[in-house]
Structures are given as structure tokens and as C-alpha cells.
Structure 1
Amino acid sequence: MKISSGKLRGIKMLADEEGKFRMMAIDQRGSLQRMLSKVVGKEPKEIGFEDLATFKKSVVKILSPYSSATLIDPIYGYTYAAKYFPRNVGLLLATEQTGAELGGKSGKERKTRLQPGWDVSKTKRAGATAVKLLVYYRGDASPEIVQHQKEIILKVGEDCEKYDLPYVLELVSYPFKEDEDKDNLVFAKRKPEIVMDYTEEFSKPEYKVDILKIEFPAELKYCKEFCDGEFDGKKREPAYSLSEVESYCKELTRISSVPWVILSAGVKIKEFLVNVKLATDNGASGFLGGRAIWQDAAQYYPDVEKMEEWLSTSGVDNFRRLYEASKNATPYFNHKRFKSFAQMELDLCGEDWYRDYEGLK
């Protein structure tokens, strides 16, 4: 498949010199408010702009140099941290509003909202390398919810094509049925099928997605080899074996028509390291991790010096371990979309390409 010059340049900037994605996310808003509120003993709504901006700035300043690209939000994070982004590290800006609108028959189904006052054109002007959109998705949700989510994804895809920016789509499942809970056997058993479903759907060409940022296709805490409390001390009934989990990762690689990376979903670093190794050993092109990398720095807030000391030691060590865990990641140019670096082609080339390349109107 051919690719535009802007998207190719952007994807190259998101990857490291090996063509692998070792990316960090610090675009959290609501979850970060809740995290900091517990530390300082306040209500989440009392955690304001300065609190979030200060924390994000420290994370970017210390850890962004270790990432191939860093994802941040335009609301609290970008302007405070902009001068600390290294010149050779890619920049992704989030385009969705934090949280989700609830709806559907159960009242628990989620609709994504784009951030008011922000769009892809501003992302381009602000100097970003790529656009990231987070969508909560269940293919078995109410038809009107599914349609809404698809329309949002399509719209951002069209805008990314217009402004020639790479489109990173983050997909996250959630429990909404009566027999489901975030941490129960029923939801754990359904997780592989849910992740397969959205991966196959949104890697279709009509959505114009360039990289999928997706969940690990199983809950390792419910894996036979880890369910005795390996990660959090809580014993659970197994839902699958490790060999089955590996097969889920291989299936994701088979059905995804674009490179895919693993998100951390708030798990601790020990579990995320296993997720990353299993995923990248079986076809993933890397990771885009957030809280797993830096969340333990929050315990020192508002002492910036202690936060940055933790980030400079334990945070950096987390990154180094993730590099090792992802050493077998598939370079983006070796994904079946491109086949190889030598076979990558621009959609417009030749002596008159610049005449046909559309400018902004």
C-alpha cells in the first residue's frame, strides 16, 4: 500500500532508529486528577490546571528523551511542557475530550466526544507529529452507540488525511452488561473476542488509521500461569493458558492491516512488561505506555524534586526494561502494510508530484 509523504515522515518520527515504537503517554486527565487527589487528600475536582500541568511537565522533562515519541493532551500538558520535548522525539496530541458520554439501553455504554475548541488543523499548526484519538468501543453495544463511535473515527481519519498527519487510534473496551465487571471472569473471557473485533474493523482502509493502539488481548491476571496473584496478590479463576494468550497476539497480527502497539491500561510495570514481551514477540510493533511507566512518581506530589528524582531513577529504569521487553518488536516498515523498507512507496512522486499534492484551503 502506498502512503503520503506527510504520513510517512510522521510515522518515521514516531519510531526509533530501528523502526520500532517505544512511545510514552502523559495525556491522562481525569485519571490523573483522581491519582493526585488521593495523594494530597482532596476531591478530584479540587485538582486544578496547575497541578496537572506541573506533574506532566516533570514527566516530559525527565522521561520524554527515552521515548521514540510522547503523547500529551493540548489542555493541561502541551504548553507547559513544550520546551522540554527533545527535537528528535515525536509528538502526538490527543483530540478527544476526557471521559465519555453514557448512553445506550443499559445507560453504561460510552460515546466519545471530540475536545471542544480543538481539532486536527490545530494539531498540525501546533507542531505535532501525529493525532491520537481514544475511543471506547464494544461492537456489541447498542446500534446507535456503535454508529456514533464509527462516525467519530471516520471524521478524524478524514481530517488526518486532509492535513497529512499520521492517525493513531486508541481503542479501549469496557464492561456494560449485567454479568460483566472490570475485574471478573466473564469479562476476562470475552476480552480476546472484543479486541479481535475492533482490531479487524478499524484497520480497514476506510477509517484511514495508520497505527492501532490497542489493549492486550487478554487479562493476564486471569491467565493460568499468573492467576495465583502474580501481579496484585489476588487469586483468580483462570480463563485461558499462556499458549492461548500468545495465539491471541498472533491473531491480532494476522487480522490487523496496520501496525499495532500495546497500551498499558493503568496496570503496574511488572504486568506491562509481560504484556509488551508477549505482544512484540508475536507481531506488535512496540508500545505506547502511560501510567505503568510513571505512575509511582505521583506518590511524591507536590514535591517536584522528589518526583523528578523518582522519574530519573525508577522511571528511567522502567523505560530501559521496556526496551528490552520489546526487542523483538516488528519494525513498522516490515508490517504487511509496507512489506519492507525497500518496498515502501509514496502515493505521489516524480517530477510533478508537488503540483498534484493538495495544499490547505
Structure 2
Amino acid sequence: MSRPLVVLYGYESSTFTWKTRHVLRLKQIPYTFVTVPTMMPRPILRDNFNLTYRKIPVLTIGSKDLYCDTSIISEALEHFFPQSEGFQSLYPATQDGRTYRSLIRGFASYWTDRPLFRTTTGLMPASIWRSSFGQDRAQLIGHKLDPDKLEKKLPENLSRLDLQLSLFEPLFAETDGPWLFSTKTPSLADISIYYQLLWGEHISSGRYSNHISEGEIQNDAPGEIMSEVFNAERYPAVVTWYHRIRAYFDELPSTEKQLDIEQVLDEMKRSPALGPKSLLLPTPRSAHAELSAKTGLKEGALVSVVPDDTGRDDPTIGTLLAISPEEVVIRPQALEEPATLETRIHFPRIGFVVRPVPQPSL
């Protein structure tokens, strides 16, 4: 059976690109990686897919389905590349035979992807915030950033990391097995902590300053500042697990190849589409028809989708194709030029606000 093409669009120093790369590697899904700029604009996404969404990564499956945000990217990969077809699960059974999929999803979305991410981001060298990258992220956040003030907050942010590690330590000390929640193999929960700590070590040490600033910062080596709190003496269970999962991923073969966008577009045109039955990921219940009607979220409506934290000034506008309690799918509104490929853009409803676009009165 021909499998749909999987393409990840991101950049090397992107936190959440690291997350999805680890998901793909754990599941051993073959995929193509396309590098996009660390800062706006990103013509690869805007021109080819009419995508105005600012955050990275995004992922396409097949010839027309594009997924935004790592929470729904992970769910789509788990659904279309299931354990029953030989792919490793992000939600393996625990030692007692249970799975904790909903708990692990919430753990990632509401803990590691938010407060832990804000903590590791706070360890970035101030030189990054003084570069064009800092200006770009100020636009994303919606207010100016003061690099000097952020630099002075480093001890405070290290203290916040210490808090996070203090919360993690009992989870690893008390687990019945090598992995979080006593699963038989690493789960999305393990990935969710690992990618943040690994990225935090790299970015705080200055190893990605040149890349993330697109060459503006030539040399930036503040040292291994995370080790002040992230060390085996202070948090032995976390550090032991950290070395274990790092070795686990090092032993997994890479499933990534890299192509330029023109090659990818040609492959996408030949790739099988997911089909109408795959428009929405499975959920326990379908959309609540009465609430959808009251909120104006009916199929065919023109809607706006924005994150509920940052990037709210860059809505994605399009025609609502389908909606569930957990997902919204739109056909993006045409921009100045038609998109190279017709796409269906999928967003999670966790972390996003979906509203109808007011129409002018006649």
C-alpha cells in the first residue's frame, strides 16, 4: 500500500521542531524535512499553501492536508501511522496494561509545552534578543522585548527551571520501569520533557545563537548554565532518565531526508490524499451541533483561527470544512496569488480560538 508523503517544515534551532522530529523518530515514520527561515516572512509556506500562521513547525501528510501545532501533529501521526501497522505508539501500554493517552496529551499541552517551554526560553542568551530574531519575536508576542531586562532575569529563570525539575524528580524516582508513567517504551510524555531539556541545554549554552539569528551572532558561548540546577547531585532520577532516553534515541535509525521545496511539491502532487473519511481525527463524540450553531461555526462559514497566547495578530482565515470538539479544518482564504497546491489546514482547538469572521452588512 502506498503511504502518503510526510513533510515537516521547520528549522534546526526551533524548540517544537525538535519535538516533532523526536515523535517521527520514535514512531520510525519516513519523512522529508524542509528548512524554513527562523523569522518571518516564510514564502515557502505562504506562497505554496496560503498559510499565514506564524508558528513552527507545520507538517503535511499526503497531497493536501497541513497540520499546525505539535499537539495535533502528534495525534495525526499516531492515527495515520498506527501500532497495528508496525509503527511504535506514542501511547504504549503501562506495566499494568493501561494506556494514559488523554493524561499524556494534557501533560504535554498544559505542562511541558507551556510553563516548561517558557522556562527554557528564558535561558536564551540576551544577544539573541538583541538580534533581528528578538524583533521578530516581539511582533509575535505583541509587545517590545527589553534584552537588558531579560538578561537580568536569568537567575530567576534558572530558579523556575529548578522548580520544574523538583516537580519532575518524584515522577522518575517512583516510576515502575525506565520510562515516565511506567510505560513499556518511551511515550509522548518522555519526549515532551526530553526535547525541552535537550533544547534548553543547547540554546542556553549559545550553541544555536548563530543559527537562530541567521548569522547575526557569530560567537556566543555563555557556558553550560543549566548545569547549575540540572545535575545528578541535585536531581539524580531526572538525570539518570535523561541519559537513558538520550541513548535510546541515539540508537534509533534516522528516518529523515531533506529535499528542496520544488522537489517536495512534485512529490506531494503524486502522493495519495488522505480522503474525505480522514478529514477529522477520531474523537469520542462529534461536534455539538447546537453549540456550533450558536457560535457560528457551521460548515461553509468564513472563520478566523488564532493561537490563544502569541501570534494573535496573524490570524489564519478560511472556509470551515469540518469541526469536532478537538479539531477544526479550513480551506485557507486566497492571498495575493493563488497557492501552488490546494490545502486543507488542520488546527487543534486546544490552545486556539476559532470564531466566525464578521461579514459586512448589505
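No value in this document is a laboratory result; all are computed from the given coordinates. Keep in mind it's a predicted model, so treat the numbers as computed, not measured. Cβ atoms are built from the backbone, for glycine too; each structure is taken alone.
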### Message
Quick check for you: by distance in nm of label points 7 Å out along Cα→Cβ at positions 16 and 144, which of 1, 2 is greatest?
### Response
1
### Task
Kindly point out which one of 1, 2 the value 16.5 was derived from, the read-out being mean count of other Cβ atoms within 10 Å over residues 96-103.
1
## Note on the structure
From the coordinates of one of 1, 2, Kirkwood radius over Cα pairs in Å, for residues 128-215 alone came out at 15.5; that one is structure 2
## Note on the structure
The highest value of distance in nm of label points 7 Å out along Cα→Cβ at positions 88 and 184 among the shown structures 1, 2 is in 1
### Task
Given a value of 11.4 for mean count of other Cβ atoms within 10 Å over residues 288-295, point me to the structure among 1, 2 it was derived from.
2
### Query
Given structures 1, 2, which gives the highest value for Kirkwood radius over Cα pairs in Å?
2
### Task
Have a look at 1, 2 and say which one yields 4.0 for distance in nm of label points 7 Å out along Cα→Cβ at positions 152 and 320, as calculated.
1
### Message
Given 6.3 as the derived value for mean projected area of the Cα convex hull in nm², for residues 256-343 alone, which of the supplied structures 1, 2 does it correspond to?
### Response
1
## Note on the structure
relative contact order in percent (Cα under 8 Å, 6 or more apart): greatest across 1, 2 for structure 2
### Task
Tell me which of 1, 2 gives 16.7 when you compute mean projected area of the Cα convex hull in nm², for residues 136-303 alone.
2
